[in-house]
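S.K.: Below are structures written as structure tokens.
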Structure I
């Protein structure tokens with residue numbers, strides 16, 4: 001700045017001029033430095049993982065707020081999902097050579113799979129599962145039609161995803177050079193494979209991830225979409241055995257003896273069960289075993305006197321279970337279908353991953369013979385994918401816990417109510433019945449389970465082991481008494497009936513086999529073969545009221561039990577059950593996977609078993625086509641519970657209370673007005689009420705009754721009655 005005399009003031013000019021020049025040079029240097037420009041053009045790859053994970057979670061959960069809550073409540077799981085998304089972004093960027101293209105591809109995939117997952121959650125209560133698109137012939141969920149495709153939350157999440165796609169177009173991008181693409185490809189693929197295999201880098205251990213393969217919705221809810229989907233890819237690509245192509249399977253099936261099945265000749269005639277077509281009950285007792293086998297333990301009384309007497313008097317023995325302490329579904333799978341989990345990927349649950357299309361079973365076999373086929377399970381309809389599985393097996397009805405009365409012993413439904421359901425179901429049909437029933441009363445854990453224990457245990461036991469055994473014995477006694485009730489009913493009724501009862505697996509009696517060790521049953525030095533003998537054999541009996549066959553004492557795999565039952569009754573089977581029965585006569589025990597190498601057994605005869613099973617579960621079901629079974633397995637008419645609720649009358653009492661009369665109501669039934677559920681009081685299977693304070697201001701509209709499960713998925717719904725407030729007669 002010039003002064004009045006035209007000279008520059010020394011202090012006012014020199015410092016600003018120097019400072020400006022220095023700043024300008026520094027700014028130019030920063031701007032021209034390669035790293036800021038490098039990062040700015042790849043910013044989409046850095047921001048993408050967070051955006052991708054959050055959008056997918058919002059779509060799957062159908063809620064922005066729930067997605068945000070998950071990121072804060074489960075930071076480890078959120079971080080792992082972001083890393084997986086980043087690894088995928090590196091790999092796709094290497095493939096396309098452009099950062100913007102990689103962003104658009106990943107966001108597009110997130111939109112497709114996220115919306116798909118949100119829709120399946122709306123309609124079925126289950127997230128997107130990779131085997132739904134990777135395995136052939138998937139059947140639709142039987143309750144999907146009762147539930148909406150879209151909800152406001154899913155629409156809002158979808159709108160946000162669309163906005164993110166538009167934003168991705170505006171972010172700076174760049175073309176990647178060859179060496180950079182190679183680096184991205186190597187690092188991205190290596191890290192993705194590590195996350196998939198959990199080695200050599202154990203991401204699950206580092207982020208402390210817990211997997212819930214037995215309940216996929218809970219696993220996705222906690223662990224996130226991308227992490228859970230990557231983990232589930234293990235189960236979506238089973239290894240095909242040698243010579244399992246279409247020509248080889250057709251040759252194999254043709255080489256088998258002619259099936260004993262002749263659907264037309266074997267079909268039951270209308271009317272009651274007969275000796276030729278008796279009622280058939282397959283009864284699974286949860287964690288049922290003989291605790292008196294613990295050598296150092298004494299019980300004040302025998303917990304299972306009736307079952308023990310049955311084992312002495314009727315055909316029965318010991319079944320080799322593929323499970324210990326849990327995963328009942330795999331035992332059901334073997335008993336009902338004859339397939340073996342030994343030939344499936346390790347840790348897989350067949351019901352969840354591989355039973356989403358028609359797979360023949362005892363239910364399908366008896367359905368084709370004119371039987372009414374019913375599955376009864378006192379647990380949630382969605383657990384282990386049960387409602388889909390039972391339909392795909394050939395059951396025509398599934399009575400889950402949502403249709404039970406609230407009768408509990410401990411935390412679970414009484415076994416006695418299961419027996420009541422069996423008797424009620426078979427008494428309400430005109431012809432013979434096939435019923436598969438599951439119990440839950442004696443499900444673990446056992447410590448402090450029941451209010452009182454009539455049976456005491458003594459021996460060299462810690463207080464914890466004693467507590468566990470006494471509670472377990474209480475549950476055993478409850479099943480024994482309920483089973484006696486069922487047998488005595490059909491012993492006196494005279495209706496021709498066969499009952500197979502078995503334990504699914506041994507109970508988990510404390511951490512690290514506590515009660516087994518303290519009871520002197522399990523030793524530290526037991527070999528693999530000894531551990532299989534001690535921890536995987538459960539008792540079973542076959543009783544009938546017609547004296548069909550002389551008593552036999554048996555030991556066999558769970559997968560051979562169904563074919564043996566058909567032989568015992570004299571019921572026609574299929575090419576597959578006939579093959580399995582013949583195999584069981586040569587090799588009744590096939591060691592389960594964990595002990596396959598420790599137990600001496602001849603596996604040479606199992607190659608055909610593997611091929612036939614692969615064709616049924618993963619192939620084109622050539623055996624079904626050749627033997628006339630294809631297309632006949634999933635039930636054309638499938639009911640949840642006892643059929644849709646029936647509405648007969650709706651009226652208001654003088655007190656203002658709304659009363660709904662009808663039939664087939666359950667304890668969880670809800671009265672709905674224009675599709676919106678109202679707080680409902682259950683007054684029995686024929687009556688529901690809504691209190692005045694729970695009624696809306698306007699009572700005009702369409703009235704209905706629905707039953708939704710714990711996931712808010714509607715599983716049963718009545719027709720509608722359209723009424724005005726004036727038409728609701730006051731009584």
Structure II
């Protein structure tokens with residue numbers, strides 16, 4: 001077995017470092033009790049309903065007439081419906097396998113398998129049945145068959161994200177994989193399988209609305225003599241759902257508490273193979289790696305709109321990581337010394353941004369757990385890519401093809417040079433530094449563009465302000481906005497349970513954990529009110545002051561065209577947001593009614609189709625002006641395709657609530673709003689760059 005790429009393990013590991021604490025065992029016991037209680041209740045319910053069906057069939061009717069025959073049929077039908085209700089999830093059982101993975105052959109990746117075998121030997125964990133790779137900043141362990149694992153000793157599988165491989169060194173990679181093998185070794189992982197299975201059963205019975213519910217609705221809508229049994233079982237179904245909803249919460253509270261202990265124990269396993277620092281420095285780097293990879297995927301999606309595709313996205317992800325390396329190293333060097341050992345990576349209870357650790361305990365708690373006691377270990381700074389037998393490029397290109405298929409949903413007809421994609425990324429960043437000079441004031445609000453004659457009047461009559469005074473005024477205007485932003489951050493932490501405080505106060509109104517959602521909405525509304533009430537005059541002065549400078553350089557006509565374009569883009573943006581809000585507000589109103597007939601639903605569906613299709617009139621407003629090229633958007637056609645992939649809102653066919661087209665409309669509108677924000681920010685960048693060019697000319 002090759003150990004050339006296996007980092008050195010710590011020399012002095014405490015004997016009982018990975019032993020299970022009493023709190024772990026107690027919480028595992030409670031979780032088992034919850035599972036046994038649920039499955040006992042569920043089995044009793046099913047058995048009882050079988051007897052009810054049996055009794056409904058064999059019960060002899062002493063007096064035969066129309067009423068007793070209808071009652072007999074109703075009893076059989078009602079009991080059968082109740083039984084099917086408890087068993088219908090069986091017809092949906094599937095062993096779902098992720099579609100974004102590639103299985104690695106052992107003979108082609110001997111170094112990686114050797115690395116994994118060595119971790120298994122060191123941790124005492126069973127070897128995985130298979131090793132997969134997926135595109136993301138990710139690593140997880142799973143059963144090869146979740147349902148068979150309930151009854152049989154099914155082997156587990158390991159999935160490693162190539163995005164993870166890019167952002168860690170070999171010691172950190174070993175620590176993360178060892179954490180996953182800590183789960184391999186945990187017999188309590190099977191508890192999770194039982195709870196997930198119970199959740200599947202309960203969720204289907206409580207929340208899923210399927211053919212069974214349609215049949216019950218149709219039965220209740222029939223003649224009362226035939227539908228009496230349907231109405232009789234309706235309250236029983238409601239009671240069963242309410243009881244199961246309580247169990248759903250109970251099971252997940254029990255498992256959530258155990259899951260926290262399982263993660264702490266898996267971290268201890270990582271410490272035993274890699275030392276205390278490796279798993280925590282990995283956790284610290286993963287946030288940057290996760291953001292970086294998301295940016296790479298987002299850029300790939302946006303570039304696909306211009307038919308720019310590359311064979312290897314990991315090349316560009318690694319380039320971005322390299323660009324940020326110096327800044328990351330500086331932050332690492334400046335971290336304070338930790339009296340427990342090493343450096344202090346986390347000082348507050350934030351949860352990792354990486355999806356793989358979203359449900360894990362807060363970072364500072366994980367750091368404390370990993371460093372008490374502190375286990376020192378030599379760091380191996382080599383790249384984990386060494387484990388892939390020098391066919392990194394082939395793997396990366398295969399995975400990039402999978403990303404195009406599964407994430408971007410496009411098949412490249414041809415590929416661009418790497419420099420073309422890098423230039424696209426550079427263009428996407430244009431104007432961000434200039435926006436920071438203005439405290440990112442345009443990020444969350446619309447820049448108000450006043451009528452041309454008003455701007456010209458202010459520019460010509462000498463009442464325009466200096467740029468320095470504008471920036472000074474902006475600092476004062478942004479102060480209450482920044483205070484609200486800080487409060488919003490606190491609100492998010494309170495809702496996540498990671499803040500020390502449990503309440504907050506704004507404008508004499510106090511909100512606690514129970515009213516945190518109400519408080520969040522209140523803060524957003526207050527922020528919007530400040531933007532609407534306080535910034536209009538500043539915006540006018542901002543535009544007029546630069547227009548005055550442009551007029552001296554004979555560039556006022558050009559600047560006015562850019563302002564006009566921004567006004568049109570903002571109008572398109574507002575119209576799309578308004579259409580989306582109108583549709584969902586009216587949908588909520590309709591769902592709140594109890595007297596909705598099919599023709600009302602059909603009529604509302606047609607209204608949605610009209611509102612959606614009429615957005616083409618909104619989009620065509622850009623045709624009426626002289627389009628000024630934006631970064632990565634060269635002309636009007638690309639502008640429209642930047643808003644919606646096809647460049648137009650197609651009328652959807654048929655009954656949209658029955659054929660799935662409503663979901664397509666909702667998704668299109670959601671994407672269009674996001675895309676409008678991107679385009680609007682690009683025009684902000686164009687304005688700021690033009691403004692800057694005026695001063696560059698003056699300084700020549």
Structure III
């Protein structure tokens with residue numbers, strides 16, 4: 001048996017809605033306490049000791065390094081005859097932001113490594129002004145995602161004013177013809193007695209050169225904690241749109257203001273009570289309304305900006321009963337023989353791309369894609385355009401940028417990612433299995449073409465939440481595992497967005513257990529089909545997917561031998577008290593409501609740990625700079641499992657400083673993935689020595 005660091009169990013019991021809830025490891029919530037520091041240091045030593053036995057870690061590290069250090073390139077945005085895009089060349093730690101000028105010369109604008117050579121600073125966003133003179137961009141450090149806005153003069157490369165802080169999860173929209181932009185900024189943290197000012201967001205109008213504290217408040221003056229805002233403005237500068245929603249709730253308010261009016265006011269055109277999510281884009285005198293209202297797989301409607309009431313919406317692209325409408329791009333440049341609409345859908349998580357008449361929505365043609373994969377965001381830019389760009393990727397193809405030319409409807413490659421080629425022989429297929437209640441669920445199986453019949457060491461990955469769809473995409477981690485002879489499975493669980501809003505709602509709130517049942521059925525199916533066996537299966541997931549893995553560990557540990565649980569939510573009784581937890585109550589429920597408390601307690605992994613249970617190998621991965629999911633969840637769960645398990649399989653926790661929930665330097669990613677694959681290979685019997 002593994003000797004674990006000492007972790008005292010305290011007699012802490014809360015009475016919640018008349019029910020006792022024990023919390024013996026609450027002392028691990030305070031990472032800065034001497035006791036928690038000592039415990040964490042001992043856990044570091046334990047991980048180091050076990051890591052030495054992962055014989056496949058070094059060759060996996062080498063394989064992943066070759067794959068991850070290859071470069072990336074994004075689709076460009078055309079602004080005033082210039083193309084703005086991001087690019088990471090092979091060997092670079094972070095992507096930089098570039099411009100291709102009208103004379104075809106290429107120029108570097110923003111390099112995070114030049115700003116901070118340690119690699120701890122990331123570029124969160126970059127938004128060019130409509131005239132191409134400026135770029136407003138946000139950077140954040142140490143994984144905080146707490147963006148600081150800077151404004152760069154494109155011609156000179158110089159910063160034009162002092163930075164604007166408190167732009168965590170901001171949205172920014174330049175005002176055409178003016179040196180000004182609308183943006184979202186939260187209140188100072190200490191403006192609230194409990195230090196939660198970061199949860200109170202407001203919309204402001206900033207004019208270049210003004211001090212941000214004098215910026216005009218536009219919306220959100222009375223908004224409570226956890227409200228998110230999005231702002232947009234029409235290219236003719238007349239119409240301002242502001243949307244807001246509570247946290248990650250699947251419904252929003254939409255306000256629109258006519259800026260040409262004598263006294264412009266934001267008028268409500270959709271309210272949260274309508275229980276729908278809608279985006280409004282006003283372009284060339286027409287309002288395009290992308291909505292799931294009365295259309296769970298989404299539709300695109302049109303109306304005029306002055307008649308935005310629901311009764312005036314007219315379908316331009318109707319809902320498809322089997323495919324989710326994901327994105328669109330307007331091509332209406334004067335030189336086009338016909339104004340066009342480019343439409344991206346996903347059918348059971350696989351992308352389709354079609355061309356339509358902009359006026360009527362008539363289908364003109366379907367664009368042949370390179371394979372069974374995913375089309376990234378369709379990009380044009382402000383104003384009228386004849387071209388659109390998009391990325392394409394699948395499990396065997398790195399994201400490649402394509403250009404669609406509306407003049408002749410041709411498609412060509414605009415940019416390929418620089419660096420090492422993808423390993424040959426990666427294949428993928430989509431299968432359908434049946435969940436416990438009879439619901440059909442789809443899953444991708446990724447293997448090597450030369451892999452013989454199973455069973456094989458297998459990783460089963462899932463997410464299942466927040467309407468996030470998991471589509472085919474290139475992953476260095478998957479490629480390295482499959483090249484070594486393993487199988488990787490991705491289950492498209494309820495709670496995700498693969499089948500539209502109904503699929504999402506079938507896996508949230510009172511229905512959250514459906515997600516875990518779908519995952520259980522996937523693990524069982526993989527064994528029943530001879531693809532793997534329980535002793536050769538590792539389950540994996542991060543963030544909401546970490547909650548999924550935690551639920552799997554505590555509900556059906558007999559179906560797998562190992563679990564990788566990344567940045568997880570695990571104490572679902574106290575999750576609202578930390579990080580961004582309170583903004584997720586629309587997805588999970590709130591403890592303050594007796595019924596919802598019952599849902600949460602029923603599956604909360606931390607509260608379902610049972611002593612003398614043979615738990616699998618478990619690796620928790622957490623990040624000290626994580627501003628979304630506090631690492632306390634993994635600390636408490638690790639202590640609980642280490643105390644309770646009766647198996648010889650270790651429960652380990654890997655923590656990392658100076659990174660957060662999302663972007664990180666390539667070097668950090670290499671070490672993380674090497675640990676995950678080394679752990680999984682050791683637990684599932686995948687042999688990979690340094691000669692392979």
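S.K.: Work out FRET efficiency 1/(1 + (r/R0)^6) of positions 124 and 476 (r between Cβ atoms, R0 = 41 Å, to 0.05) for each of structures I, II, III, then name the structure with the largest result.
M.R.: Numbers: I: 0.70; II: 0.05; III: 0.95.
Largest value of FRET efficiency 1/(1 + (r/R0)^6) of positions 124 and 476 (r between Cβ atoms, R0 = 41 Å, to 0.05): III.
S.K.: Using helix-only ellipticity at 222 nm (-39500 (n - 2.57) for each DSSP H run of 4 or more, over all residues; to 500) as the calculated read-out, with -13500 as its value, let me know the right label among I, II, III.
M.R.: Working: I: -13500; II: -22000; III: -5500.
This figure was derived from I.
S.K.: For the read-out Rg/Rh (Cα atoms, Kirkwood Rh), for residues 132-275 alone, a value of 1.14 was computed from one structure; give its label from I, II, III. Present the calculation step by step, with values, prior to reporting the outcome.
M.R.: Values: I: 1.14; II: 1.19; III: 0.97.
Source structure for this number: I.
S.K.: Now for a different question. Determine which structure produced the value 41, 30, 26 for semi-axes √(5λ) of the Cα gyration tensor in Å, calculated from the coordinates; the candidates are I, II, III. Can you show the working numbers first?
M.R.: Values: I: 55, 35, 27; II: 49, 41, 26; III: 41, 30, 26.
The structure behind it is III.
Bear in mind these aren't lab numbers, they're just calculated from the coordinates by the rules spelled out. Computed from a predicted model, the values in this text were never measured in an experiment. Cβ atoms are built from the backbone, for glycine too; each structure is taken alone.
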